[in-house]
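Colleague: Take a look at the structures below.
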Structure 1
Amino acid sequence: MARKARPIELAKSISQKIAESMGFEHLETAFEKEPTGLYLRIYLDKEGGINLNDCEAFHRAVQPRLEKIEYDFLEVCSAGVDRPIKTERDAQKAVGHEVEIKLFKPVEGQKAFVGTFLKLEDDMYVIDTASGEMRFHKKDVALASRTVDLSLLEDDTSSEEETQTNE
């Protein structure tokens, strides 16, 4: 007798096939319980990044195929620039960018370190910090992700405000 697929396995299988057929990279399919209900979230990526039109097209393609699975809300998402660095592919995309490493337990009295991501090697995150190269075992890392510099947005906003004031 064949084993019946669990809902998450079925949702993942369906979303992976559709993502592949549309030229997207399937990153994750997850059920996430929130106060408003059960969300089925599908995270995608592609060269140059996923946009709103991509998410909408994927949603229209995948939703009818998920009708037999129970969930309250379906969300199709870009993983975002600050998504966790978990895989070799994530690591390759992060090389040369500023990252933050958050640890489960402190090292040298610190639980968070910021530096330039160098590589993921032998289950070690390697970053270049102001005090030199540091290595962290994957099992000790609660979260490794690229940082997002919002000051660039602030600069754009202040320039627009100055232009409007000067007119």
Structure 2
Amino acid sequence: MKRFVILALFFVGCQSPTPKPKAQLALKYPIPQYNQISNNCRYTFEHNQLATPKTLSACGITLEYTSLHATLYLTYFDLTKFSLDTLLLDLDKRLTMFGKQAIQVDESAFENKTQNVVGSCITIVGNSPSNVHFFGTDTRKHYLTGSLLFEASPNYDSLAPAIAYIKNDVQRLLETLQWD
């Protein structure tokens, strides 16, 4: 009996650990369906139905992605009252402030000659409180800028799929941006 117990302990105790398979997060986002934004301001664009538009100020709105715990803040400026250079400097200051933990900063320029829109979408790769910033302008009368914020600690690895999903919506916003 003693031999059986020792032999059983030997077999149980000498098993090599079996490695666990690598787990991957299975995040699935709905295919975007877009609606035209309607407001009393001098611009229009298409937004994802997943995002709920809410009025922030006279011509500033938010697009709230409640299921992603994210908000896209949009602010409009009339360039007859504000300097384009000052607004672009403000964007640069925001990028400097939010980019302190950046591993990389990616910028994609945008131009739509038929709608008279030029702009840029900047993605901060790293643990930043705000990873996506953008602007669209006609350089004479209109300037629309925006930033993406999450209701979570800045952890880029965890937020990357949601950032990529919303960045596609920002690209669609810039592509469909029109001035009155």
Structure 3
Amino acid sequence: METEQVEMLDVVDGNNRIIGETPRKGVHETNKLHRAVHIFMLDSGGKLWIEKRGQSVDTHPGCYDSSAAGHVRKGESYDDAARRETIEELGIENLELKPAYDLPLGPGTKNEFVRLYVARSDEKPHLHEDAESQEPYTVEEIDMMIKNGEKFVPTFLLLFDWYKKNSEVSGA
């Protein structure tokens, strides 16, 4: 009989130093600080692939989100988590990921220290099993979706706002 493996996350302090571990399930309800990654994948035309989360996910069902995102597992680096998430959620291996921004801990991050990575590829991502859709949009189209009341994951909105202000400056 196969037992389900419990996904463990590092717990960190307010300075993002590891101080313990916790199961992933329920981490947002326990208010324990932890780490996450988000990936913005853009095509050569500058369109950003965004995912519409499925209705069965535990947080923000039916909301739009980054191209890929996920928790940093126990003992895993941000870079390793970003590579794993691009494979799991986009089905793309060897995507060149560039660290672009560390989102400060705050109310919009759900107790997460978040690192944003940016990648460019014209490879079409595979639709992840927990997603309803995965489509490329221009910055202007995403702005219009937000203005029209489409629902987005709060962390995505913070990262997207940073991206709009800094993509030309940072080369992201």
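Colleague: Looking just at relative contact order in percent (Cα under 8 Å, 6 or more apart), which of the labels 1, 2, 3 belongs to the structure with the highest value?
Modeller: For this comparison of relative contact order in percent (Cα under 8 Å, 6 or more apart), the top structure is 3.
Colleague: For which of the structures 1, 2, 3 does the calculation of log10 I(q)/I(0) by the Debye sum over Cα atoms at q = 0.09, 0.12, 0.17 Å⁻¹ return -0.39, -0.60, -1.10? All intermediate terms of the calculation are to be shown ahead of the outcome.
Modeller: Details: 1: -0.45, -0.74, -1.07; 2: -0.39, -0.60, -1.10; 3: -0.29, -0.53, -1.09.
The structure behind it is 2.
Colleague: If mean count of other Cβ atoms within 10 Å over residues 47-54 comes out at 11.4 when worked out from the coordinates, which of 1, 2, 3 was used?
Modeller: Details: 1: 11.4; 2: 17.4; 3: 20.4.
Checking each candidate, the match is 1.
Every number here is computed from the coordinates shown, using simple stated rules; none is lab data. Because the structure is predicted, anything quoted here is derived from the model rather than measured. Cβ atoms are built from the backbone, for glycine too; each structure is taken alone.
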